1. With mean projected area of the Cα convex hull in nm² computed per structure, which member of 1, 2 shows the largest figure?
2. Quick check for you: by relative contact order in percent (Cα under 8 Å, 6 or more apart), which of 1, 2 is greatest?
Structure 1
Amino acid sequence: MRITALAGGVPAALAQALAVRGVVRDRAEAAAAGGETLRLLVEGLTEEDAFALFRAGRAAGVDCRTGDGWAVLDGTLARLAGLARPGDAGPIPPRLSEPLGRFLAVRQETPLGWRTARRTILLDRPCVLGILNVTPDSFSDGGLLPTVDDAVRAAQALREAGADVLDVGGESTRPGAGAPDEPTELRRVVPVVERLVAEVGVPVSVDTRRSGVAAAALDAGAEIVNDISALAHDPGMAALVAARGAGVVLMHMRGTPQTMDAEARYEDVAVEVAAELAARRDAAVAAGIPREAIVLDPGLGFAKTVEQNYALVNRLETLTALGQPVLVGPSRKRFLGAATGRPAHERDAATAAACVALRLRGARLFRVHDVRAAREALAVADAVLAG
């Protein structure tokens, strides 16, 4: 049985309305949380299961639509939690109530911090990762940092602009890009990581699919592994991340950078991306990586068409409902150029706009080239959320 969140929203206005009318703030917020509306797609059902959900949902005030092997439940969090009441006396059999209860519990327990190899990065405000590509062929900034000194100066500028993390990559992952061999990637990445850790004072992430590169970067002081293959490319990566206690970004992609454009085939992109990321998250946990170390990334621009990227932005809650912090990387991507007509190096304003939209839909971490523009845009988004 698979459960996916399709829509929802926290009615913060209800909490405020109750609080100003004399309800204690804690009770007002609890009432608002119980009144949150969710729409859940439940798949893998027998005809008997679907009928049980329909009958129990109607009795509990939860709208339930069913079809061949599926159901859509639409109701408040409190009423859905009632359906998930454990025990044989519950309104639906345990084979249904237990996975529903686990889904609702995990969704409400999204970690408030990101555990890395050296610290916990708090996520009570947007976390901005500054992109530091030490490659000759990245799509918008390839070849701009030919020496280690150039990379250090760029990193210092990113820190001054407000970067919380520096994400160092030695392999271009633009569509169709060729992969460097491992010795080349090591030569590009490791000296830069060593200098950043020693001189810049900001947590360092290594953007790589290779466990050998990740291990060398962690030895040099990096504390996060950002893997575009979600630990699937290199069989040794999951065990390495677990053993070293590193933070990890699991990004969604189909195929490879060379083949991914041909893999952008989805019937329902948000549901399918969420399901595939949930499977990679579960595999990471099974390998010994704690949930608190895991961040999910929908992989905007990776095996997605322009329309599919915008669908993911608009329906990001399908991913945030998985109960992990969500990182997004819209920076200068082609789908922004499709909307604005701007070339890659002129898409920073569009990137900032995308960051705002994604923040309002629940993203917590943002990987960008122009840190200052993103940081200011996100400050406005947070002011709106607090209003």
Structure 2
Amino acid sequence: MVAEFLEGGAEDEFTLRENRRGFSDVALRQRVLVDVSERDQSTTVCGERIEMPVVLAPTGLTRLASRDGELGAARAANRAGTVLMVSSASSFTIEQIAAETTGPLWFQLYPWRDREVVGALLERARNVGCRLIAVTADSATIGGRERDTRTGFTVPLRPTLRSSLDMVRHLPWLRETLFGPPVNFANLATVAPDKNKGVESLARYTADLNNPANDWSDFDWLRGEWSGALMIKGIMDAEDGRRAVDHGADGVIVSNHGGRQADAVPGSIDVLPEVVSAVDGQIDVMLDGGIRRGTDVVKAVALGAKAVMVGRPLWWGLAAGGEQGVDRMLEIFHDEIDRTQALIGRPNLVDLDRSAVKIRRYSGWQNA
């Protein structure tokens, strides 16, 4: 049930598939007889230097994958010289997570309708030293997650005959879930009214906070409230990229929410070049969606992304080995990126550009 929650996308899962398919239309250009004895994959995003171009994405309720949850993820990111972007819906509070790392911490924010709640979360992020906020813009409503309907996944988990049989077949997971830290929306629990403190009540409260009226004026308000770096997550169109520049964003994250929100939109890698062109170097761009290999990361950077975010690989690492699983996942990405740089003759990641890739040309997606 939890695996389907992680793996699934929205509706027909067209976009989920497109996120991966798009990478198959990008090839790397191999150059030889280049001195690659010293290689560097560090990068900067909105002025923040990280030692590898892979950031741990904001994924809610990560505690479902492992009792280590975001605490273990933050520690692993710190060791790898990168950063965890803490989700508003994280299983541990931002204060608990910040206490586990001496490195930078970023925070993902939903543009909820209650500005007092949003303001309280901003203040808490500021107090623990967060340097970057990413506001998720593709959440006007919740995507049609049909796999969850089929498996009976809910928050909180409500055992049915089918799900109970599923859970007892995974006794280590069940033991960790029952006897580990509670699975909860920890950040919201500290700002929600007393009547909404339980997991079920918090889930309803979160749904009630959803803001389908959110528009650029709300982003302008947020820009006025936050003096640090501010990115917009969910940009999938060149016009929105240009508007992000005009409204004072420091960066954008090209993302379709891992194929979990709007279905039938293109893969993230497919629209990355047009968004990069639209912002014209005025702000930084990151990519989220479909990253599975170090070669994927190199392709994204060559097409203009400063770094990428990984969500499902984070869960896989936690599920396989807790905190040490995330260490290993990041190590694999680091080694694959490093090896790819050597083999294509690009020792410095910051020097990657479109000359490092070849694009398979076909009719592609065109505006009507």
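No value in this document is a laboratory result; all are computed from the given coordinates. Please read all numbers here as calculations on a predicted model, not as lab measurements.
1. Comparing 1, 2 by mean projected area of the Cα convex hull in nm², the maximum is at 1.
2. If we compare relative contact order in percent (Cα under 8 Å, 6 or more apart) over 1, 2, the biggest value is for 2.
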